[in-house]
Structure P
């Protein structure tokens, strides 16, 4: 129930927000042009806040969604003096939001406390910094770096130096423990320590990543001390299409062979009186561990070979270990733990918590129904394990029992890509998001999509092809035929292109073939040496260059102007078969329509969103995949066309050339 005062404040917030977006004479003077979708979104957020309901809203590129939620949030925080959290999936957006908030605060003349809560690994540990440079050899080798950092600052962007990653890892914060850090001699100048203290007591605005928010909600659900204030009342999750992956990551545990063996040995050696049965079986457990990792090595090699035959990337590997081996290791590990606990009780000391983690891991590993297990890193395999019901976890954290969660907050979820269908029935439009989060539609608001205000009909055209072999039928032939087509598209614009791939294998193959053609423009390929920022800078500097990328290049990058006016999607971005996707498919009645197509459409929308970044941008998107062609009988073809913002399309290169000539 709202108090009379709260109801009064909420009415005033609504009036202030309406006035800002609809009656503000300074909008144009401050480059704040009126955008209908932005204004509607802001008013819907006010409605959701007033009704104490969750809201999900897709806001297309150019809507200005950050302003749409920041204005209501700042007023809400000012009038009700309740802390709010904005959670993103990237540091880039966190820092952008900090700038947007400063701008809006000046316009509103409201100045709440704003805390930019980056993860601990972004900050320096002054204690470890001093210890590292107490070694004279280190000081001599990195003297200039030492002098620069020693003057102050908290993170690499504060220092005008080239800081090698391996060196930074020597003295960045790795583990934060309040009980230990509060006694550190550098606590008063430790940015992260003081940030953590402020997060607990602030009544202002917290900007964090989704990982940190998830950790806070998990701790509170487990009746532990959270990272943020207990008075948290409103959350905005931006880039919410990434929330499922972020929550899954939070619930994912990992184990290495070294970690397993060392923990067992350390715990075993701590036992004062070893039971005869345990002494007899101890060698057997290490033999079983060797067998497990030999099996894993063999399965990884096989899957890499299969992936190479299909010219696919292989990062996650399904592993299948005989249950008796897992049970044997668990049984002996449990016996070691019991003997260790008895020994500790007699001598005094602390139970080995790492051993408890091992036991929990092996217990879950045997539970195929409720856990997914996979391996990564072919050279030194790491075993990962996460629950199958991540959607239930999200529901528990954001919408679950308010008493258990000690929560009194509601959440606004937003992104440019939350719908997987263009449908007037919003439960169908947002169906994949609803499915992945168990979003409570009966107690929440589903917003109509706020379409981009950009003039796609005038400024953009989409090219598709019929006359090319499907990549799913004959990959070699597809590569051969696609190279000629890609070259023709590049020639129309004289480069100025970003080519997005779904696999490194395809990217490398296309790069090699294009390189051999001695094109008139520079080819820039994503690699492990150059950072994303360095590659983008190089791409912008050479206007006619061509950038080939995968993974992170599909979203989160904004390259305005002529440098990126030619976007090529090299194959529809269907997810590659891997344990998590396979599990989702296994649980679905119609895997293609309920998992694979929604995943593909959302990623495709992210990719297409790289082209038009402002109202003057112009260009073309080419999808090199005949599964969208006129001759294709793919069941999902029309869903793809309806989901994309660019409605003008052609399969004629002459029309594409004509469109370019008339821009």
Structure Q
């Protein structure tokens, strides 16, 4: 049992500095009721906390209660413990003297409740465990009582004494009959065999003796953005930095400059798949609420100034953790706005469920045809709980969601979870979230995990590893198979002109079977670099687009889930002026025919429709259509087939109001191959239709 003589054991903790100045108004009331009573000089309320001090104070309280001076001593005794992170002791003090002040019942109950809420944020020590135990027995099966059970396991989980933590959950499980499944899941996590995941500090190029957090890798793995505190060369305290990986090593980070960083604190949330847009959150000038989401786009020289996302993304409430989907069509974020799952509890406003994070939910907003953002959609009760969901990250596969929550079954405070989107047409249908396990999650807040494009590695910040440089450092960790997303196909390269100069362009990819534009991103305005991630299951066309240039296209067939995971493919754009002057032949890549047939397949229509749009915008331009085949079959058959296919393209253009006198047709059969006819893939390259632009 807890001993009163242990009230004054001082812990070297400084997690909270909340003052419990709860005495002023009640004291005025008591003074009116009982009259002012002076505390004798021998009762020094500023005296060190010793056994002798306790004996003096305890005797005075019992001798003079319910006088206001005795109440002041109770308050001082409790607040001294409260302010050194011993809220459980403060609660015990108020409970011990409660009966001596019968007319102050509501005041004591209020203070006991406050102490209970605060103690649920703190880890018990051996002297206070009995207080937590009694609290659990009194309040089970409430959620707050469950939080107290979690706190009872904190020390065991920190020290990886998994069996001891299991014992605690097994002991209290009968008191929570409505939460049996929650206990079972946590016990399964604790009993699971270790997978010995590799944790690696990113080294002294990234980490310093200060704090680094919010690791945000670009999906292609080339760059790592992060927030660093008071680093040399910074603009303020917390700035955003970027490091490039060269030959497998992270280089010295660069500050993003004054367009992003200032004397305020800046924090990074995410980066788009193409690496050209950053998402940040903070309380900057012009914010609608206490925390808002911002965008920053890259131009040919530097990052542009922050763009504040308008209502309904940002509101008067707290918004953060913006994450754009790989196709650029949706924005996920977290908010404590009213109307979520469970009660409205603002972040940092009051103690709630063992923390100060309130009730945060994950939302998604869909980009409209006019470029605006639609009304946010709550992801629903499978993902969101009546408690805190934060740190959202949707993998470029478009369906695997990683987030942190203290509402789903976990090891304590925020844990990292994975869920999979079950329908491409719904944002509220998700698989049951899976806890990523005891090697990733801890008894502390675990959040800010971002997963690389391969799904094999996650990045996070931590401060409880012996391999750190000091403060919060950035680490990588290998992910177990259960935590990995689906594989996506990565296509990267550069967009250049005919002279190999980089071009800033819009990159689009489409479903060639439906004609739907699936995603839109940008190439890097500095070097023309582009990167897109494609989910298996479709026949894709992808192309670069820029005003005044012919839109060069490529395609890749992922309908049969091929093993290929990465393709390097440069895209060359030619200006219409160059094409007309040089009369250069340009291949139309995404034209499809069945074997030995001349009828256009529907997958050809998106490409031809772009050609029609170009011709309508350049009415003075004429074209010559060239038909080619591989060497399969006789020369006569190949010549006839190339003619029929070129004519099929011509007739499609005419049917879509392109004048016949603007089109001529030539055909060559197999006479002009662009690859040896020694494999099916090479023969496919030779079966083609080319266009020559003419004045």
Structure R
């Protein structure tokens, strides 16, 4: 009886377990069904109505007066029908971007799993398994953020696209809106930009080259990196061979073929203020973390500090060959010019080079790295010296000396004895600058440079830094920002071109907020301005003088190794009026004995004067407000010192003249005595 009860109990337990399992399965099935329905509902409600009209919108650039100054990326996309796109072009893109495109339903799960493992390992979203359909959804509807929420949105949009359009329609839309670099949006523009061909006429090699650009248009551009582009093309050809789109014979032939480039359309970015716009694009990418594609295609409104009058003034001078009449025929003498408002940090004008323009080309105003020569002296030597108690009329040594086997020389190859700081700055004496840096301490000079925002490397920590002897160098943009400190009473405001960025709907994506740094005291800044006025009034920068407006600044040159003594590798002038700062560099990208800047700083000082005359014809403020110092007292002190110096020099000259006359008289007397002895000797001889 006991055995029977036990058996019944086990049967009952078994039925209970089956019941629980069945209930669990029912619940799970219900949940899955609900999830399936929910997913499909979410997919169905996705709005992709704009997809057919998805073309990049022009970005508008506004000037400082909130007027449209130029348009970026307008009218650059031309659509082409799938029937007019050769199979080889489609196959090249599918091979490199999404080999399972014609087989999956928008999502390639193996790729996602691989990306998930990479993301888990990295602890953040660093990789994606995006298909062509996903890329289309992302480029048209989403931001470029690598977040899980964006990937979820991308999933639903992708599924809706796949359910709404055929594969041919999807690949057509994708190829018409993707960016291929060099200002080419869409496959039609790409074929024209790189090969001056219609899409239907592209060869296998050309199709593979264009397909290889999608991943990184700038990095793989054959115009910028020809060899890298060839390597990328060959990768695409290899993938096409592996996936059966081309034969081994075709692969080997195309891999060894050359690549003939021909730009068939005008660059759509060759518009007004193109080099200023280049800087805007770079600033938007660096400071506001926007991608190049987003900036060019997002329909943004970018409000800037651009002043058309000032920008035109700079462009007029830079484009005037008479300033560069010694420019080599085989290599253009280059320049970089930046104007800056010292009170706001705004950049109203900027030009980064001469010659034919290419979108986002090298910018000599912002990307240059060259030794700044004597323009660094105020920052590295004279400001910290003034902070240590030196005065503008104090005497400095300008005589031969050796410091750690470094023997500074003046540009005129002479020494000037004891000189005032005012004279040393005005005449740009090198020896006295190095002597003064040794007196105050190298470390103080280096810390001063860091305060002014000058980037240093370990190799810069030597005494030649007093004369601008930097290992890497700096740019006109950095130097303009540093000198803006003097024009703003010791306060440096962060330099910028962009005030605000709005999306196509008028929503603010980014905005500039004023950032100020007290670099040195107001009084020290005014003392430095007084010294730098001397450079323009009585020193090496006289050609930079702007009539009827107070002007201050510093010249700078660097020597050519084994070059002519009258030429310079780099010519600089960094100066300012009460309300505008300007930094100018002139030189060659490749300097040698035949490519150098003649005449020291004559070119840059003259350019500065002429730019300022045009850019700032009616300045709000014409005189520096140096209320914390007495210019009259300084002038009196300096005049007294100079008079005393001249008196001593005159006394020294008179003594020297007296000594010379006495020596001459002594010599004549000795000569006469010798002649007298000869006369006495001759008769006795006969």
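Rule-based calculations on the coordinates, nothing more; no lab input. Everything numeric in this text was worked out from a predicted model, so none of it was measured.
Once relative contact order in percent (Cα under 8 Å, 6 or more apart) is evaluated on every structure in P, Q, R, the highest one turns out to be P. Out of P, Q, R, choose the structure whose coordinates give percent of Cα pairs over 50 Å apart equal to 36 when calculated. The value was obtained from structure R.
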